[in-house]
Each structure stands twice: as C-alpha cells, then as structure tokens.
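Trainee: In the part that follows, the structures are each spelled out as structure tokens.
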Structure I
Amino acid sequence: MTVPRLLVVTDRTQASRPLPDVVAAAVAAGARAVLLRDKDLSLGDRRALTGELRAVLDPVGGLLVWGGAAGAPAGTAVHLSADDPFPAVRPPLVGRSCHSVAELAGAAAEGCDWVSLSPIFPTSSKPGYGPALGLDGLAALVPAAPPVLALGGVRPEHVPGCLAAGAHGVAVMGAAMREPAVVADHLAALAGATYPAGDRLGAGNAGS
C-alpha cells in the first residue's frame, strides 16, 4: 500500500446526502482513498458503514482508512488522532492527525506512514486548533515529519502551493462532503503539479 496523494475525510454532519452516496460520488470523481471519521457513531454503525464504503472502493482498488485506534477491522489502514495510542499490532498503514511540531516529532518517532497537518488555511471544519498555519508554517514543519497531507481549507487552487511547501498531498473534508465532485479539481491540480522530489503524478494515480 502507498500513501495517498488525496485523502477524502468523511463528516456526515456536512454531507449533502447520505454518506455512502457522497463517497460514491467522490469515487466517481476520481477519489481512491477515504478516511471514515465520524467517531461519534457506535462501533456497530461504523462497521456497517465500512461495509458500504468498501463496496464502493474495492472495485476500483481504493483504500479505506479507519479513523481512530479502537475497533478497526483487522488488516485495515488507520488514521489516529493526536492522542490515540499506537496500535499494539501494527496495521498495514498508519496515519496520525498533527497540529504542532511536537506532535509531528512523535508521529515520526513511532513510525507513522503519514500525518495530516492542520489547519493550513482558515476553515470552520477544524475549530479549536489555533490559527491557520499557512504555507510558510507548512513549509517550516514538513522537514521533520513523515509524508504530510495538508488539511484545513485546502481548495484546488491551493494544491500547488502546498506541494511546493513540501506536502506529499492533501486531505479534504468539508468541501468534499458538501460537493464531492470538487475532488476532481483537487486531483487535476495534483496531477498537474511538480512535486518536491521532481516526480509527477498522472491523473490516473493522483488519488492513491
């Protein structure tokens, strides 16, 4: 498994339609990695959603990521919150939410495959985490971190700047939940951008 360049993060409270339908539309627009967040749901409801989302992602070889440390189905990639314990049995891929240099250093030390760093830009979806980091803040924090997915108010036009600042890719929540077709614009920006290491992604693999 590889770290995705684009990660769609679920939030049914912002979704314009039932969550499986929103994810299906995002996948139709090209998304190939989805983080099932919605941690307020019961474990049973989250597992039921997992089945519905896998039915959308598996046929296109997509990646489903379980939000949090508890209850993840065996063999499923996980994305931990900043204070979640690292799993005793390592999943195939592990990401972690980070908001500071100390959290990034911790994620690097424990061997996370990626981190989401937020908020990069002002956004109502990520309240309570201090002021937006901006591109300069992103660039300052990237060097000591695992591959970084820039999160928080990242619109398609922001993608080149995030990558130039050193981000591996981007994560999108609110915008994708409200209008999932927007992920096609994020993917187009990813496919057309030059990455720090000099590699370029084609439109067909920018989502994974």
Structure II
Amino acid sequence: MTDTFVATSPLDPRAKPLIEDLIHEYDSRYGTLFSAGGARDEVFRYPPEAFAAPEGAFVLLLRDEETIGGGAFMRYDGETAEFKRIWTRRDLRRQGLARRVVLALEDRAAELGYTRVYLTTGFRQPEARDLYLRLGYRPLFDPDLPPELYATLPFEKHIGALAGKPGTAPLKQPAPTAEAAAQAVAQAKAVPTKAHAEAIR
C-alpha cells in the first residue's frame, strides 16, 4: 500500500471522486441554504486555472492509484493562499488523512512564496473546525458564540518564512441571527469572483 501526493488539476479524471463527493457532502449538510444551485454552484465557482501554478495548486492523495484525498489553494492576496476543496474519502476518515492534505498544501503554498493561509469552513462541519484548530489555525470568529451566527467560519495561519508568527486579521462580526448570517453568505456568493468573471467573458 503506497500513498502518494500528485499535483494536478480539477480537470484530471482522478479528481472526479473528490469533486462529486464534496458536492454530495455539502448538499447533505447545507442543501440550498447558500445558493439555489446548491453545492455544485460553489464547487464550480472558480475555473480550474485558479488552482494552477504559479499562484495555486490542486493536489490529490492517491493510494495505489486510487483517489483517497485532496485539496487545493488559490491566490487570496500577494502573501496569502486560500485553501479550498479539502476532502478525504468518507470510509477512510479519522485516520489523519485530512491533516496530511492540509500540511501538504501548506508546504506547496510556502514553496510558491506564500506566508499566510486563509480558509473557511461551514458552521455545520465541526470536524473540519476542530482539525484547523488542532493544526494551529487562528479562528477569525468567536468560538464561544453559536457558529450559525457566522455561517462560514474563517481561519488564518502563517506559514513558510513567517511560520509561528501570530495572526493579526480582525475577527469577523457575527450576524444578529442565523438567518441573517446565511443570507449574507448567499449574497456574497452571488457576486461573481474576478476569476469567475474572467472565465465566462
């Protein structure tokens, strides 16, 4: 049994299990809470080029040529990589695979010169929230408040040349209600990203 990370693209046929299972999982947790099109809208919100070097990466974790995990990052700003699409196969969870994927992404981002990671997870994904906390990510929200008041939970961490440096980004402010939080996220997602706008021109 051999596990190998490969740098590739969302268009790689080996990425299909990751993409389809993410869509299934997000839809099972959130349905159309953030978008009428559900998770498929979110997963295909960015073109494949957003996850290509020199500003991004898309990696798969293969076990004897079978996809068992993966993740990606794209440029957030000149110093920051935004992690996306972190996934492990459902029947292999709780074995440390997600941790390995996140650390592999951190290494690749640092190799490209990034010194900070930004990421978000949903309020109905406590296992992802706990993973990032264990890996030293700083929550950009108040963990003592109900997570549904944020809808999406942002985190940051310094890597590479700034590894270990405390984060300084301001905390996200909670919404007054869970409904208001979900509506704010839905409105933000309805605005095309720059990468998406360029891809559909």
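Trainee: Given a computed value of 22.8 for mean count of other Cβ atoms within 10 Å over residues 27-34, which structure among I, II does it belong to? Let's see the in-between values first.
Mentor: Values: I: 22.8; II: 15.5.
Working through the options, I get structure I.
Trainee: Here relative contact order in percent (Cα under 8 Å, 6 or more apart) was calculated and came to 18; which of the structures I, II was it taken from?
Mentor: Details: I: 24; II: 18.
Derived from II, not from the others.
Trainee: Separate question: Percent of Cα pairs over 30 Å apart computed as 17: which structure among I, II?
Mentor: Of the structures listed, the value fits II.
Trainee: Thinking of I, II, which structure, once mean count of other Cβ atoms within 10 Å over residues 139-146 is computed, gives back 13.0? Intermediate values should be presented prior to the final figure.
Mentor: On the way: I: 17.1; II: 13.0.
Structure II accounts for this read-out.
Bear in mind these aren't lab numbers, they're just calculated from the coordinates by the rules spelled out. These numbers come from a predicted model, not from an experiment. Cβ atoms are built from the backbone, for glycine too; each structure is taken alone.
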